[in-house]
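Presented below are the structures under discussion, each in the form of C-alpha cells.
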Structure P
Amino acid sequence: MHFDTEGFYSWTASDDDGRGSCGITGELERAAVLLRQALESLGPGTTGVVQVVRLDRYASDPSYIYGVTLLRVCREKAVAAAE
C-alpha cells in the first residue's frame, strides 16, 4: 500500500511543438517506464523529466508540490548522413 506522505513521482514528456503527456504514479520504476513510452511515441527531439511530488494538503484544489528532479532525458533528433 502506498501512503501519500511517502510522496509520488511525476513524469512529463514534451516535444518542440508543445505536444506531450504526463502523469503521476506511486512507483519510481513505473514513472520511468511511462516516460520512456511517451518519449518513443512522440519521436525525436522529445524531452522528459521524472520528479518527486507530494500532495499539497493546504491547497483549495487538489495539487502537488514538486520536488527534486530525479531523471532528465532527451531523445536526439535523427541526423541524415551526407553522401
Structure Q
Amino acid sequence: MNQNNFYIIGSLLILSGTILLGIMHLAISTYIPNLSGWGSSKFAAVLNGIMGWFPYILSIIQIVIGAILVWYSLTKNNQNK
C-alpha cells in the first residue's frame, strides 16, 4: 500500500472514532439524569445501562489505530525525502 493510503485510512479512522466517541458521550449525558444517587462508578453504571461498552471501546481503538497509521505514513514519508 502507498503511504498516502495509510494517511487517508488513518485520518478516516480518527474521524469516525471521534464521531462515535462524541455520540457515546452524548448518550451517556442524556442517560445520567435517570440515575439516582451519586455513586463512585456512575460512568460504568451508565455504560452498563445503555449497553455501550462495545461502541465506547471500539471508538477508542479506532482513534488509536488511526493515529498509528497516520504516524506510520508521516514517518515513512519523511524517510523517503
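Only the coordinates and a few stated rules stand behind these numbers; no lab work does. All figures in this text were calculated on a predicted structure; none of them were measured in a lab. Cβ atoms are built from the backbone, for glycine too; each structure is taken alone.
Tell me which of P, Q gives -6000 when you compute helix-only ellipticity at 222 nm (-39500 (n - 2.57) for each DSSP H run of 4 or more, over all residues; to 500). The read-out was computed on structure P. Given that mean count of other Cβ atoms within 10 Å over residues 30-37, derived from a single structure, equals 17.6, which label among P, Q identifies that structure? Of the options listed, only P reproduces it.
So if we calculate relative contact order in percent (Cα under 8 Å, 6 or more apart) for every structure here (P, Q), which label has the highest result? Working shown, then result.
Details: P: 29; Q: 59.
Across P, Q, relative contact order in percent (Cα under 8 Å, 6 or more apart) peaks for Q.
Source structure of the calculated read-out (semi-axes √(5λ) of the Cα gyration tensor in Å, 30, 13, 9) within P, Q: P. Taking distance in nm of label points 7 Å out along Cα→Cβ at positions 38 and 54 as the criterion, the top-ranked structure out of P, Q is Q, with the highest value.
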